[in-house]
Structures are given as C-alpha cells and as structure tokens.
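Input: structures, listed below.
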Structure I
Amino acid sequence: MTTPHNHAKPGDYAEAVLLPGDPLRAKWIAETFFEAPKQVNSVRNCLGYTGTWKGKPVSVQASGMGQPSLAIYVHELINVYGVKSLIRVGTCGGLNAKVKVRDVILAQGASTDSSIVKGRFGPYNYAPIADFGLLRSAADKADAKGLRYHAGNMLSSDIFYHADGFAGYDTLPEHGVIGVEMEAAALYTLAARFGVKALTICTMTDCLITHEEIDAEARQTSLKDMVELALDVAVEA
C-alpha cells in the first residue's frame, strides 16, 4: 500500500525511523551512517532510506518543515508502515544562556503554540512528552559518549520569524523552556495517540539570547555526534 506522500512498499521501513526535516539531511544520514542504504521514498522529494546501523535495521525519512508536514509523515509511518519508534533529529534555537551552541537538547516535553495540539483537547492543556525509555537511553548514552546535553522542555512553534523577536518568547525561559524548534509537539502527540515511542534530539546551533551561532561546517560536525547518538538509541528501542 502506498500513500499520496509515500511510495514505499510494506516492509520497506524498519520499526525505528529517524526524522530530519531536510530531505538532503536524510540523504546525508543514509549515505554517511547506514550500511547498504536503500532509497524507499522520493515522493515530493521527501526522501526516505532504509539500511542498517551496527548490523541492525533502521530507516530515515524526511518530514519537511513544521508540524503540519511532520504530522502527515508520522501518521503514515505509524499506521501504514508499522513504525514503532520515531526519533526527530535536527537543529534548534537556544532560549537559555546556559545552553551553548553545539550542545545537544533532549526534548523531555514540548510546549507549543500550534492549533494541531490545542484543537484536539478542548478545555485541557495537553502536555506532549517524550517516551521515557528513549529519553533515558539517550541520556545514558550521551553521558557515556561525553556529550554536553540538556534534557528539558522545548518549544515547538509554528512561527519561525516571530513578529516580536525574542520578546515573543519571554515568558517561556522563565518557566524552564530551553530551546525552540518546529516539530516535537506534534510528534509526541501522535505517538501517544497511536501507542508508539517518540523522542526529539536536537543540536543547538544558534542562541536567541546571546546571538551566538555556528557556521555550516561546524553544524555538520556537531550533527554527526547527535545523529550517532540517535542511531544508537533507535536500534535498541
């Protein structure tokens, strides 16, 4: 069975899938880390690949930018292709001066301004959270690798260019939100709805407080450590 967004066949995806937003990042992950990568999807150029990492099957599927796009791919990966563990890998902005560029953020929870989450729960303020087993595994492995990381609350925003700049986020750092990206809350909500595991792991590449940022070459090096961490977690999920 295929979908309007995915022409992979049943069984083409492993039960564990990494989810970068950028199709070229998906290609880079497959070609850099996978043993014997095979492309399984190219619809709309949202590339998907399956291969092995340390001898165990794993896949990567680009999700596009933002929660509406990610929600399509995640829904189909779970309900059409039988995926059981989904790990978003990407970059984020920093909302806490203690989080330095190149640091890894493990999104324990994901606050959001998105109606995708708000509109589902009526009077309730639903709290999208990561799977604890994946989160614990990622933290343990990050410790073992000597990676500098932070586990905490992330903001998943539908707005990239906020009209008020950093002032648009000012109450969030006061309540422990440490970074901002655009996908985790929808991922966690769908994973909870369908009874699968999910985690978001990001590298902080620019700080909205200090305005420190890293160049393209440094991003690639930093992402390598983060992707290897995510792959180690994925194949043991």
Structure II
Amino acid sequence: MVSEGYAKKLLADVQAGRLSVDEAAAGLGSLGYEDLGFAKVDHGREARKGFPEVIFGEGKTAEQVARLAEVVLARSDRLLATRVSRAAAAAVTVVAPDAVYHETARVVTVDRRAETRTAGGLVAVASAGTSDAPVAEEAAVTAELMGCEVSRLADVGVAGIHRLLDKLDTLREARVVVAVAGMEGALPSVIGGLVSAPVIAVPTSVGYGASFGGLAALLAMLNSCAPGVAVVNIDNGFGAGYMAAAIASG
C-alpha cells in the first residue's frame, strides 16, 4: 500500500519535471530500487513502510554515505543515516546543506517536510547511565524523525532507583518506553513492573569484563520476568526507536 503523502510527492515531482512518468511509476511499485553499483537503494521502502530506507554508515566510505544520502533525498523529504563518522557527516552536508549531525548519537538527519506533525503518543527513552547516552540518543532521534514526541530520561539506573521513581509520572504517560542499559541490564525489568505501556529493552556494550560487551545485559533482558518487555540487539538504538515509533503511531 502506497501512503498518500508519498504518492502526492511523486506526482508533484512529475509535475515539476524532477521525475519522468516512468520513474514515478517505478517509485509507486513495491519493489522499485536504484542500482548504484556499490548499493541498491530501495525507493519502495517508504511506500511499504511509511519511512524511507535508512543508511547504515559504519563500514562505508564518506563518499558512499554522501552519495546514498543524495539519492535517498531525491525521492524523499526525510533522511536518516546511523553510525556516521564526522568525516561522512561533513560529506553529507555538501550534497544536503540542511543536514544535521547529532554527534552523541552519531546520526545524520534531514527533515524537509512542509508540515511536521506529532503522530501517536509519547515515547519515553530512559537510559540507565551517562555512558548509555549514545544508544539512547540514537533511539530518541529516530523516533522524533518518524513523527513522535520524545521525552528523554537520562541517568535513571537502578543503582540509584530514586532517580527513576522521580520520573514515574512521565513513564506512565508514555505510549511506549525505550529502556537502555548496560552493566547488569536491570532497568527494563524495573520499568516493566511499573508501567502499563510496552517496554523496548536495549542492552548496551557498556560495562566491565564480565558484561561481555553487552551479552550479560542482553541475557538479563531476555530473561525478564516483567510482562510487556521486548528486546532488541546490543547497542541497537535505531531498532528500538523505530519500533517504538511504529507502536506509538499505530
């Protein structure tokens, strides 16, 4: 199913001469993509999912990230690129001067929507410690670009649980909670027992030796006894933010 906004944009591009009729027809198809040689950009992603294909910057050259950004923005009014280095972010700003580099999250965004509306309910992103901030911010920026209102609750880990309890009103207002934690990974279980909203748990690779690069937190979250807790991969703030936005906007 093609979203109304996406279809209108394609028709406007045809009217303005930016796209040919054949290119617009391909864009309306669910399997349309553009072959760049080093990558195949899925232009049909926005029609199917409501959000354009996201660029994973790690392992790509700055030039490749910039080229991908340019191609995505030729068909979409939003761009999200994750795990982006400063050099790659600088390259993106050459092809998209309005790009914003979120340094903590290592994320580049562009938002050219004529009208920005908040969709769905509040997403609360709670992080256990300051060292978890990069992953938490990746989740928050993702959810915001997808149209959600986001409340950031930083440094509310269980080592000082009174800090978390002070934010209980905000947590209970949220449609979805993203709980980000390394070390022993207990935060999502505690939040899951306090709120009715679904909790998306994000283990981070923060911790000493026996944390095994986030594996200890991942296993703790997978074994949570609190109902309504789902778990994404280690350090996957993007995945958590995307899923939170999909639930909050549903």
Structure III
Amino acid sequence: MRTFTVEAVVIRTSKYGEGDLLLHLYAPDRGKIEAIAWGCRKPNSTKRGGVQLLNYGLFLIRESKGYYHVEQCEAKESYSHLKGDLPRLLYATYIAELLDQWTEPGYGQPALFQLFLYCLGLLEKGEVPPSLVARFFEAKLMKIEGYQPMLERCASCGRPVKGEVYFSPVLGGVLDGECRRGDAQARPISPAALRLLRLLFRTEPGRLGRVPYSPAAGEEVKEIMEEYIGQRLERRIKSRRVLALVEKPPRGRKER
C-alpha cells in the first residue's frame, strides 16, 4: 500500500455504492486516474467540496490491491461562474468528455493538462465565445496528440491548394478540386472556415481572444472537426447531442 499526492482535474464522476463516487481525474504527470472517493456524497463528508465535476485541486491518493482511493482532497479552483451558466457548463463538460475519451490511464501529457486548464479558465471568465473555446481545444488536442490535419497543401497530391477546397476526414486534410474525386465523402470548406481552422492550429494559448471569429465559420469548423475527430476516435462524444441544443442560439440572440 502506498500513497501519493497529485495535482488534477475531475473530468468525470459516477455513483459508486450508496455514498461514494468513482472519479476520473486527469493529472499532468500521470494522465487519467480512476479513484474511488468513499463516503464523499454524504452531507458531512470533508471530501464533498473537492470531488465535484471540473474541480481542479490536490488529491491524496492511496493505492491498495490495484485500486486507487481518494484519502483527502483540496479544491484550488471550482469554476463556479461557468457552472452557473448552462451553455458554458455544457461546453466545459464536452471538452472534459473529449479529454476523457481520448486519453488512457497512466499516460501523462503536461501540455494537454495545461490546455484543459486554460480552456476552463476562458469559460470561467466568459470573455471569449464558448464555441470558439471548444474549437480551440479540439484543434490543440489534435496537434498535441500528433493528428494535425494538412491545411496548406493537398492531403492527396501535396500541392498547395487553391480555388475550390475540400476537407477529407479520411485522408486527414484539405483536397484540391481534382483530388476530391478520390474521396466522395470530402466536403467543401469555405475560405472563412479554412482561415479559422488554420488560425486555431497556429494560435498560442493566451492569444485566442484576438482570433477573428464569425458564428457561420465557427459552425462550419465545428462540423468539420466533429467528423475529423470521430474518424480518429472511432466513436461519438455523447455530450455532443446535448451541446447541439445551445450551439445554435435562437435568431436575434447573441452567444454569450
């Protein structure tokens, strides 16, 4: 039996027993950790405040017989503002599920951890459109994991693209009009959406607020990234269905 302390974010929770939770934590050095927090759902539990979904904090973990148990936890950031705003909460839940589905226990990626915290911070402040934050997270996740699509040259022939441009989730990038014939599933991509997609992969954290963004281009990039990530992940993100309810605000209402 051994214990260790980790800095982590709660990316998923599920009920375990009558008063317990199974936590999926993501830590920069250890990656995803599944740990049981005994008794944390009881009203008098000292762990109750630290184990909430999306909380960032310190966790004292005990390993016993191949299982991890949360002995103590201290929340450093609870992101109370985003949790109080349903659209922002849904976007935060979506990127948390994407991180959970994409990663495996025991494989840490500090850059991915910092990216997730950065995006949670943006959603907490609410100064950047939440849909743009989600698109940024998707793009940077693909880049960090080595799946950045080809966006400057044709993914089939390698020539610079010009004129009509298409995006192929299967081939992993843009196609020119001639090479598009080789992939019937390739979809046209507008100049505005292609510019936004390129910017999302180039822009460094801290500068996202300067990226020119239009809802129309964002909607197109959303559909492209959903297809591209689904092709690589080979399964759908469940929270996408709920998120779709807030991604198209009623006419006349601006996204917050």
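No value in this document is a laboratory result; all are computed from the given coordinates. Please read all numbers here as calculations on a predicted model, not as lab measurements. Cβ atoms are built from the backbone, for glycine too; each structure is taken alone.
Quick notes on this structure:
- Structures compared: I, II, III; top value of distance in nm of label points 7 Å out along Cα→Cβ at positions 38 and 110, i.e. the largest, recorded for III.
- When percent of Cα pairs over 21 Å apart, for residues 126-205 alone is worked out for each of I, II, III, structure I gives the greatest result.
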